[in-house]
Structure formats: structure tokens, C-alpha cells
Structure I
Amino acid sequence: MISVALFDLDDTLFAHRLAVRQGIGTHLGATVPGVDAAAHLDRWDELEELRYHRYLAGELDYLGQRRARVRDFMAAFRVEFAEDRLAETWFETYLVEYVRAWTLFDDAIPCLDLLAGAGVRIGIITNGIPSFQAPKLETLALAERIEHVITSGEFGVAKPHPSIFLHACAVFGVEPHEALYVGDRLHTDAIGASAVGISGVWLDRGGAATSDDLATARASGVRIISTLTEVMSGIA
């Protein structure tokens, strides 16, 4: 019997990628007038993946990965930042536009409310820092629906390390088999959770799963869903 439903935050409940692309597009257009911002959005996404994972691996600190992203991105426009504070200011200005674009996926609140109505307790495990993630919860009416939020920045270890999943279960006072975990990343979220005995659920919103992904998910005991409306079908 599942008594606790745990969720990833970014790109699972919160439309992070959409906000990023809207925010960076607006900011780049203001920073480099006349540029076709849409043509550079994919590159920003790629740099976020690369630099943020270096932060999670301990190769860069949190501000360092931001500065590296900005410098690499703006180098294409022959813009350099001789001082760290200038790169940080650029990033902070971008964040203003990112925050303006915050939104939840349409299925997020209905899913959480349906779970709560069934007596299921709700939590979040997110790779991030509390000061960056908490405002999203407060602003988008998630905070009152979430019993516990576990961040890698506060815990000290990031997903998919087993300890952060087990820590979440300990915080809720349940055994792994009494919890499920829903996330948009197959390995980091669903397989990471499944490896410790939590019911791993991979949210593949875009239907981008390859045949290899499907085989890997099946071999790991991971369930694949395309919308959060399907989460309840795994509660038994």
C-alpha cells in the first residue's frame, strides 16, 4: 500500500524548461538587440545541463556553475565578463525574467489534490538549493500541499544517490516500499528511486522514450506515464 507520494519539482510539477526558455529569450533580446533569441535557446539548455551537472558532481560551486553558463553562452556574441560579479549580475537579471514566466503544469495541482483526498502524504525531492526552490513552492500554491521538501543542497547529496531517497523515507517514517517517486528523468529520478525499493515512476511528457529507454525502464521495474493524471493508478 502506497502511503507517500514523492515528486521531483522541476519539469515534473513546475514547468521549469518553459520558464527558462521564455526568460532567456527575453533577456538575450534585451542584452543583444537584434539577435534572433529563439535560435539560441537550445544552446542555453545544453549549457545548463552541462554546468549544473558539474555542480552536482562537486566540480563547481553553485555560483560558479552560473558564471560558467553565462560566460560560455555570451562568448558566442563576443561578450566577455572580466569580473565574476558582472557574470553574476547578468544571471540575476535573467532570473527576473525567469521568475516572471513561472507556471505549473496543468495536471500538477489536480494530481496533488487527488492524492491528498485519498489520504496519501506528499513530498518533494529536488536537486537544488532551498533558497532557489522554496519561492517556487510559495508562489505557485504548492507549499500548503507538500508535507516535506528534501533538497540536495541542504541534504548534501544529489539524486540519484540512494541516500537522498532513503532519507526522504526516513523523514516520512515509512519503508521504501510504502512510497512512490515521480520524476521526469529516467535514471536520476525513476531508476534512482527504484534502486532503493521505492516505486519509481518516469514522467515522459513528450513521449520521447526510445526503445532502449523502454527496455531499461522495464528492467528496472519503472512505470512510465505521460501525464500526472496517471499517478493515482499506481496507488493500491
Structure II
Amino acid sequence: MAPAAQDAAGRLAAVRQRIADAARRAGRSPSEVTLVAISKTFTPEQILPVVQAGANVLGENRVQEAEEKVGHLPSSITWHLVGHLQRNKINKARELFALIHSVDSVALGEAIGKRAERDGKRMPVLLQVNVAEKETQFGFGEGEIAEAAAHLARAPGLQLEGLMCIAPEVEDAEQTRPYFRRLAALHRDLAARVRDAGHPWQHLSMGMTNDFPVAVEEGATLVRVGRAIFGERAAAPTAATAQG
């Protein structure tokens, strides 16, 4: 095995082990948690060893960056959008991604649903909650999410899969626990109403490199881990340049 592939396999295995350990501490099965490897800023050459080591769900922040990579990587990969989606990128996002984690307004959700309905489809999405209450962060406020979820549950073309959040950056990962716990409580509170409207409502997307074990202990079903798998990010050429 080449050194790059060996390193990727080792880092990926270490993250999976930490997920499994956290799940067991919470009395959960590790199979309940899907690892989304966040590949933003990395080139296809840097991503491929991680895929070969077993990562099959990748997350990207930007539609355009994902578009430049998808054709250069195995078709077996499932792609998730984890960053803010601009409305003029909806059609391409629906084409590229199996799940959009970041529906952060009713208007965006309705726009996604209308495009999907025109094609006779439903687009799986998560609703992003701004649990950190940061002005610089996208997402519904905790006091807004119930009304928004009820409204979007009636919107054609959407398939509501659950909630997503970004916890604040803190020195001690344990400090993120209250935020994850609140998101899990919101998810439970909304479950009956949303499921009765015909939606799966099964996912909690929470936890990143600094805090994903805590998120798993609090019920995460999707964890978004980048640096712990790919290493520290540096300025990288686009996928198209990298292939040239």
C-alpha cells in the first residue's frame, strides 16, 4: 500500500473506531451512525485514497467545487451538500447530491421542493438550526424551527429527513454537549408531526472533527468529519486544474 493510502486508511479507521466507541458508550449500535467525510478544498488525487480505504459518503460545502470533482472520482460515492446553498445552484445541487444538510430558510426549502416536484421527485433535505445563535451562521432559530418544519412538511417536492447544526467552536468538546442535546430534543419534539405528514425524519447531522464523539453520544446519525480524515487543509487547486 502506498504511503498516502496507508495514512488515509489509518486516519479513517481511527475515526470509525472513535465513532464506534462513542456509540457503545451511549448504548447505541455503531451502524446507526454514518460518517460523512468532508472533502472540501481537497483534490480528487487527495480524496481517492480515502475512498479506497472505505469512505463512501463525501460532503462538500460548495456546489461548484463538488461539480469539479464528481466526474474524477468513483461513481459509487454518495455526495452530500453540507454548506449554504444559493438558490441559483438548486438545480445543479439536486443533480449532484443525495442529501442537502443545509436548508436554512422556508423560502429555500420551498424553492428546492418546487424544482423537484416539476420532475416528479422529492428531494431529501435536513433543516439547519442555528443552535449557537451566531449572527454569522445560517439556520433557523430554535424558536422558529417548529413552525418552519410544519410548513415545509406540507411543501410538495421535499422529503424531510431531520435536523442539522454546527456547534460553536470551543476548546473543550464537552462544552458542545448542551447544543447537541437541544437539537436532539427538537428532533424528538417535531417527529410525530413531521412523520404524520409522510416524511422519514430520521437523521441528526451534528458533530465535526473537534466534537463528533460527543455528538454521537447525544444521538447523531450523521457526523461530518474532515480534518481528522484528510489532514489539515491548505490552499488547493481546483479539481479541474489538478487533473490537468
Structure III
Amino acid sequence: MIESPEQRFNSYLLSLYATDPFANVRGSSEAHRIEHAASLSGGEQECGVYPSDALKMRVLTTIVNAVAATRVLEIGGGFGYSALWFAETVGEGGDVETIDRFPEHILAIERHAKQFGLEGRIAALYGEGDDILRGLSGPYDVIHDDGWFGAQPAYYDRLADLLRPRGLLIMSNWFLLAHAVAGESPIDWSQFAGPTWADDIQAYALRLVNDERYDVSFIQRPAMALAYRRDDA
């Protein structure tokens, strides 16, 4: 298979970094998603285990370091790939709480945390994001929302309550906005995010940038948004 220029550049960058310490977890995530899809009406999209790649995780962990984060919350834990990166970054005394709605994902997160000696820094929380977030106590330095998809999540305001002033909300699924604005997509998202997904995601973007609690920046590649929690709002 011939690599595109972008793929060649990504491969080169990865070679500079030498290795992905959690590559086996990412690999098992991909295999699980295909297997899990067979038992779900929504297929692979319902399973939702689409881990970020190593290049993106290096960016995210640099951000975690920059804000001196010791307490990280994640919605959408998957197999624990990103939680492992965060846990390694926060160091001794830091902690990462990651939420997932499938019990088999929770077991995998716990298994992988133990495999890498990070079980003392990672807590896997089983349940729907809305329900779990209501029972948590902040403040968190960084919140990584990798669970919402399409419309503004019901827990949107709860995130602001849990995030400390000058903390950072990272949202990983904004590739959907590019698809909506372009008017074309490689996947029919209406099957998973509803028939109004394109309008919904644009409405969420507008709400986010007009929220006085945040200073917001969208990043095209990798597609994500960063929302800095202002301390004057």
C-alpha cells in the first residue's frame, strides 16, 4: 500500500519519537471494536473504541504538562489507551478518572492499567456519562471529553462546574464539524447521530464559542477543540 504524503510525514514523526509505549493497547482496541460490533445494533460506532493515535496523544499530554495537571477526568475511556498516556504524564500522586458505559471496557482499562503499573493512578468508572458526572466532585485540571458525538451533550454545563478556573476542556470529536461544513462525509452519520447531525454539531460549535466561561480554539488536524476555563466568568 502506497502511503500518502501526510502518512509519510506521520510515519517520520513517529520514528523521531522512537516508540508508542502503549501500542499494544491501541492494537487490541481496534480488534475489539470489530468483534464487539457484531453484538451491537449500532455496530462499531456504538462500541465507540476509536483510540487517538500516538501523535495526537503526545500533543494532549504536552497540554496536560503545560497546565501542570495532576487530576484528569475523561469521558469515553474505551480500552484505556488515552488514560494510560494521561496517567503516565500526571506522575506519582496524580490521578485519572475515566468513564465508559460498557463493562467489558472497564475490565480492559483495569487490566491495562495493571499491565503498565499504573493501576494506582487510573480509576475506571462504569456508567453513562450523565449519571457518573452528577456524582463526581471537582475541581479537575483537565477534562478530556471523548464521549459526546454530534449534538451538545446533556452534561455540557456539568463539565464547567467540575473544571477548575484556568483548567482545560479537551474535546476530541470535532472532525464531525468539518464534515458538516463541507456538506460531505465518508460515513452517513445520520445513522448514529440522527438526521439533523450537521445542524446539531454546528449549533454546538456556536454555543461553545459564545460561552463566556471559556476561551475556545478549534484545531483542524488532529480535529479537536480546546476550551480554557476563564477565571473571570
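Thinking of I, II, III, which structure, once distance in nm of label points 7 Å out along Cα→Cβ at positions 34 and 98 is computed, gives back 2.9?
I
Comparing distance in nm of label points 7 Å out along Cα→Cβ at positions 74 and 122 across I, II, III, which structure shows the greatest value?
I
Coordinate-derived values only; no laboratory data. Predicted model, so just to flag it, every value in this text is computed and none were measured. Cβ atoms are built from the backbone, for glycine too; each structure is taken alone.
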